[in-house]
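We did not get these values from a lab; they are worked out from the coordinates using the rules stated. These numbers were taken from a predicted model, which means no experiment stands behind them. Cβ atoms are built from the backbone, for glycine too; each structure is taken alone.
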Structure I
Amino acid sequence: MGLTGEISAIRDGRGDPARLVGEFRRAVLLVPVEDGPDGGLMSAVRGGIRWFYAFTDEEALARFAAARGASGREWEYLAVLGARLVDAVVPEVGAPAGVAVNVADEDGSMFFPPVKGIVPDACAVDIDAGEVA
């Protein structure tokens, strides 16, 4: 079914959260790179959580660019596995972080928050430090 299909199923109330997370981890996502000398992965902080923007295809990224009023410029991005984002990038943040997929798609977006089962236990906000082995 793929990630977009699983997102749709969850949003329709017929999906399986474990299958959704599995598809997210296997999906190759397009992650825009910030302009400027640092060129880090594009993200935003909301509610004390850093959300990395990720897109399932170039069309979803183009809708995001249009929503930001920046569709006329070229957007650099990296193709990254969802698993790599949560297993390698999130721990480097040093603060709560998650992934926002297809955020410009009103009916097709999905947030993968910093909780157990999505990010490494040491980065999950729903686990006490004493619980992490």
Structure II
Amino acid sequence: MQLSPYLNFNGQCETAVKFYEQCLGGKIEAKMTYGESPMAEQTPPEWRDKIMHASLIVGDKVLMGADSPPERYEEPKGLSVLLGSDAPAEAERVFHALAKNGTVQMPIQETFWAARFGMVVDRFGIPWMINCDRATE
């Protein structure tokens, strides 16, 4: 069994997935617009370029997403995407990249449980927690 985050966007999925590809060092594996789907004829013309499904591979994990039709979109609440790193410098790099034009909820810092931990809502409205565990000795 595999669990994978599936993120919903308000018309910005393509931009977000390209940003995450660069920021997280991933690779876009799949991307389909509503206009490329079998539902193209039932899709309003202004929505045909929006993303029906996208998959981004980051290491051995998959991050997926799509644009939700405007009448069905809801901002994420009550969840965060947790990103773990083994290196404090990498955790800080990713945190600051996600924070650009976003909202820092907790600056990245050392905590009693982590070498680095921070919380941010990125410019696409996605909440993230960045965690770098303490080195075990």
Q: Could you tell me which structure in I, II was used to calculate semi-axes √(5λ) of the Cα gyration tensor in Å, for residues 31-94 alone as 32, 15, 9?
A: II
Q) Computing Kirkwood radius over Cα pairs in Å gives 15.3 for which of I, II? A) I
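If we compute distance in nm of label points 7 Å out along Cα→Cβ at positions 7 and 79 for structures I, II, which one ends up with the highest value? Provide the component values of the computation, followed by the final result.
Values: I: 1.8; II: 1.3.
Going through I, II one by one, distance in nm of label points 7 Å out along Cα→Cβ at positions 7 and 79 peaks for structure I.
Which of the displayed structures (I, II) returns the greatest value of distance in nm of label points 7 Å out along Cα→Cβ at positions 15 and 55 on calculation?
Greatest value across I, II: structure II.
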